[in-house]
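Engineer: Structures given as structure tokens follow.
Nothing in this text is a laboratory measurement; each read-out follows from the coordinates by a stated rule. These numbers were taken from a predicted model, which means no experiment stands behind them. Cβ atoms are built from the backbone, for glycine too; each structure is taken alone.
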Structure I
Amino acid sequence: MKILKTISILTLAWLISACSAYQYKQYSPTIEGANILDLSEGEAETAIVYFDTVAYREMGIPFHRFLLATHLNDQPLPSAGRKSTLDLDGHQALRIKPGEHNIQWCWGSMNSLGTGGSLCGFNVGSFLYEPHKMYLISWRSKNRISGSPQMQTHTMEINTVISDLETGEIIFPKPTH
């Protein structure tokens with residue numbers, strides 16, 4: 001029994017001291033490190049759309065939550081899509097021609113223990129991207145746990161937000177005052 005307790009304590013200590021910079025696959029834990037997929041076809045005046053990403057620790061376990069673009073105007077992006085709940089690929093930033101575009105993306109949450117999940121099919125419909133502007137597509141989430149301790153259900157609601165990356169102003173959905 002003492003050996004099991006010692007192993008448990010050592011494992012917990014290892015998890016707590018594990019590197020906090022966990023990142024899922026090759027995806028950057030910050031938007032500053034995101035690779036930009038250039039879909040502008042040589043257009044000089046472009047818009048850049050970043051998809052938010054965050055790395056943090058919860059109860060000592062490093063997490064990486066992120067958005068990845070998977071489609072532009074209903075066309076799949078190269079090497080993008082969800083192969084399974086824990087196997088997700090896409091792009092953290094897109095350089096696009098200005099104009100109206102429909103971009104689709106997935107939300108993912110992975111941790112250093114190899115568990116997590118993903119949801120796909122998010123979009124805001126046709127949205128006007130202006131030349132020389134940088135956008136950040138992010139999310140707001142609400143967690144809810146309901147039910148008795150033996151039959152708990154964890155629900156997460158994810159809502160999309162688009163902001164001007166330079167000013168921080170939310171431009172979708174339009175703020176109501």
Structure II
Amino acid sequence: MLGLKKMNGNDENIDKAELERSKAQFERILKISLIMGIVIISGFIVYFLFLPKQGYISFGLLNENKKAEDYPTEALVKDDIYFYVTVENHFGRDFAFYLKISKGDNDTKLSPSGSDKADLNKTTSKVTLKNNEEWTSKRLKISFLDIGSNQIIIVELWQVKENNQEEFWDILWLRLNITN
């Protein structure tokens with residue numbers, strides 16, 4: 001008959017011995033894999049437990065009622081526009097800064113690195129906040145002398161480093177239509 005193999009007692013013993021060796025190898029590989037998995041997962045846990053959390057600075061504009069809502073969109077020439085600026089330090093260390101308040105128009109370029117072709121109106125004094133402290137400016141005011149749409153109030157946050165080196169940090173703006 002085709003396909004049939006005559007088995008004797010020695011063949012069964014060889015198959016059982018081979019099966020036992022394969023089983024032993026599999027168990028060793030499984031143990032090594034489990035130990036490596038535990039080591040890798042433990043490493044991730046230790047890494048995330050001791051990894052310093054990244055901090056942040058919160059920076060915002062408030063309306064004349066110290067609320068982050070109902071910002072003016074229209075104003076008259078020479079009218080005072082009042083607002084406040086707030087800064088919160090959640091950086092994990094002291095944060096020293098000052099603000100530059102500028103006026104802009106359609107020619108002003110706003111970018112993540114600051115403003116270009118804006119007229120500087122005021123610079124605040126240096127403020128240092130400890131971690132988890134917040135600061136709100138005194139009431140600030142600005143007015144526009146020219147009629148135009150897309151007039152811009154620009155507030156730039158500048159960090160003052162330990163060596164008194166200044167570094168641009170962030171920018172906020174508010175667009176207004178100025179009428180007569």
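Engineer: To test your reading of the models, identify which of I, II gives 36, 17, 13 for Cα extents along the principal axes in Å, for residues 72-111 alone when calculated.
Structural biologist: Answer for the origin of the read-out: I.
Engineer: Consider the structures I, II: one of them gives 17.9 for Kirkwood radius over Cα pairs in Å, for residues 24-95 alone as calculated from the coordinates. Say which. Intermediate values should be presented prior to the final figure.
Structural biologist: Working: I: 13.3; II: 17.9.
So the calculation was done on II.
Engineer: I, II: which one has distance in nm of label points 7 Å out along Cα→Cβ at positions 136 and 168, as calculated, at 2.9?
Structural biologist: Computing distance in nm of label points 7 Å out along Cα→Cβ at positions 136 and 168 on every structure in I, II gives 2.9 only for II.
Engineer: Also: Once percent of Cα pairs over 19 Å apart is calculated for every structure in I, II, which label goes with the largest value? Kindly include the intermediate steps, with their values, before the conclusion.
Structural biologist: Details: I: 63; II: 71.
Once percent of Cα pairs over 19 Å apart is worked out for each structure, II has the highest.
Engineer: Hey, another quick one. If mean count of other Cβ atoms within 10 Å over residues 64-71 computes to 11.1, which of I, II did it come from? Display every interim value, and only then the final one.
Structural biologist: Working: I: 22.9; II: 11.1.
Structure II accounts for this read-out.
Engineer: Please state which of the structures I, II yields 2.1 when distance in nm of label points 7 Å out along Cα→Cβ at positions 40 and 128 is computed from it. Working shown, then result.
Structural biologist: Values: I: 2.1; II: 4.7.
Corresponding structure: I.
Engineer: Name the one structure among I, II that distance in nm of label points 7 Å out along Cα→Cβ at positions 56 and 80 of 2.6 was derived from. Walk me through the intermediate numbers first.
Structural biologist: Numbers: I: 2.6; II: 3.5.
Working through the options, I get structure I.
Engineer: Can you say which of I, II returns -3000 when helix-only ellipticity at 222 nm (-39500 (n - 2.57) for each DSSP H run of 4 or more, over all residues; to 500) is computed?
Structural biologist: Structure I accounts for this read-out.
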